[in-house]
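Throughout, read-outs are computed from the coordinates displayed, never taken from laboratory work. Small disclaimer: the values here were computed from a predicted structure and weren't measured. Cβ atoms are built from the backbone, for glycine too; each structure is taken alone.
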Structure P
Amino acid sequence: MALSAVLQGVQRIGLDTAPLIYVFERHPVHFVQVEPVIAAIDAGTLRGVASSLALLETLVGPIQSGDTVLADTYRRALTLAPNLELVPVDDRVAELAATIRAQHRFKTPDAIHLATAVLARADMFLTNDAQLRAFTGIRVVAVSEL
């Protein structure tokens, strides 16, 4: 399906961590699928939303490998991008994530990302975890569908 069809009617998009990693680390397969979405967020055509958990998850690899340049790139991109809202994990997110986790048996980080997108009123959630498509509280799209 064409990207324009997938994004039709989407003004606010929730982002899982994997699509962010694919773009910033130029994944050999998924970069070309995800980069137009991130470019649309950068251009202001889309508004992005991600959990502060995405900052934690993106920083782990660069910190482990000592790649301070990539760590700084993630920090700047996730905290300073004007069209990307980084949402803290607060009581509301925790409550909804607990419900999502209990109902779907998703892992805690996945439930937090989904809860964040729902509470931020995203029109869609982009992930590369096809299992999350079982969640019906928001339209979930896998990277492979782009």
Structure Q
Amino acid sequence: MHEALAIRRAVVDDVPALMSISAEHAAYERLPHDAEARASTLAAALDGPSPRLFAWLACQDGEVVGYVSATFDFSTLDRATYLHMDALYVRARWRDQGIGQVLWETVRDCGTRAGCFAMQWQTPAWNEGAARFYRKLGASEHAKLRYVLPLSGA
């Protein structure tokens, strides 16, 4: 990893960069994605005294090379707050340089500081590289089916 790597919390002014890299991430994961939709919603989620979304950008020599984002949620079954890592992505030419691990540690540390009992996330079943990475970090898999139901107005 190059010494000029900087991890910084994303703010409203970073919405264009987040929109760009998340569109690239969606393409990588083969997900339908409207790269231009809901920029104002993303900005609002990052802003204010109680933001709903926490995101960090990995920047190398001024270029955004990766990002991670997370939200806090509550588990009825565990009766505790957990951190849900929504996204972790490093651009292809920057992979295998430790950037993903630094981003993952950043979001894990956020959950630890907030007193969360656990951190949860998901990755596509076909993404064996990500699965190996997460196992190496000490995470275990819990197989479930994920359902998505679009709601009107969303």
Structure R
Amino acid sequence: MTANKLDKVVNVAHSSEKSSASALRGSRQAHQQNEAQLQQLEGFKAEYEAKLVEIAGGEGMAARQLQDYRAFLGRLNQAIAQQTDDTELSTVQLDEARDYWLQQSQRSRALDHLVDLKQQDLQQRQDRAEQKATDELAIARHRGLA
């Protein structure tokens, strides 16, 4: 592969790695938001359940008020179930984004290593060519003196 083609491949790999890193950051942020919303909903539920127990156990509660609390808690449970599903999905998406980024990162590093090896090989060939030229010049001088 020519150096120019290899440079293009390396540039594409670096671009893909950056793009996948950005997607990973977005996925991580979305997952954190889903987890925060789930925790918030669970906190609301705990507060309302505690309030229900406190009111029903202490002062008593009208049947209509109890029915409203239960209906609200039912909707809250549905919201928690939906948010749990969303959080589980975002966990899967986060794992997939992380795996893809790792693949792109490994590919990019492997190509960088290949470029380094090619540069070392080129340098060694140049060094050998210079040494050969120096040796030939020394031999020619030696023959001229002899």
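General remarks:
- Origin of the value 44, 39, 32, where Cα extents along the principal axes in Å was derived from one of P, Q, R: Q
- Source structure (of P, Q, R) for relative contact order in percent (Cα under 8 Å, 6 or more apart), computed value 42: R
- Parent structure of the calculated result 1.3, given that distance in nm of label points 7 Å out along Cα→Cβ at positions 50 and 138 is the read-out and P, Q, R the choices: P
- Entry that produces 7.3 once distance in nm of label points 7 Å out along Cα→Cβ at positions 66 and 114 is calculated, selected from P, Q, R: R
- helix-only ellipticity at 222 nm (-39500 (n - 2.57) for each DSSP H run of 4 or more, over all residues; to 500) derived as -16000 - corresponding label from P, Q, R: P
- Computed 3.4 for distance in nm of label points 7 Å out along Cα→Cβ at positions 18 and 130 - originating structure among P, Q, R: R
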